[in-house]
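Derivation of every value follows stated rules applied to the coordinates shown; laboratory data play no part. Owing to the predicted nature of the structure, the values given are computational and were not obtained by experimental measurement.
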Structure 1
Amino acid sequence: MGFIVFEEEAFNYLDAQLENFVKRMDRIRERSEDKTMNKWLDTQDVCQTLNI
């Protein structure tokens, strides 16, 4: 088994970035829980929605 060592500052930066990511994902999940998925989109619907 090996060890990986890196600076505390780098670890704190990574920790903060990961925490921000988790918070953003939680907000997205909370918004999507309010909506019900009544209709599935087919490929054409998705392309029209994305204007592609």
Structure 2
Amino acid sequence: MTGCTRSELENGARLITEIGAYGPGGRVLYATRPADPHRGDWGGEIPDRLA
């Protein structure tokens, strides 16, 4: 989650992906772990029109 702001990391990052379930431009959702804020857990994918 390099390049994300502190707010994005605290609220969950939506990273652009080219190979996700929704194809190029889709977003992959990550949330930081409460016990380890330096690590993120995958939370799902959304199409770019919902990002």
message: If Rg/Rh (Cα atoms, Kirkwood Rh) computes to 0.99, which of 1, 2 did it come from?
response: 2
Identity of the structure behind -2500 (criterion: helix-only ellipticity at 222 nm (-39500 (n - 2.57) for each DSSP H run of 4 or more, over all residues; to 500), calculated), options 1, 2: 2
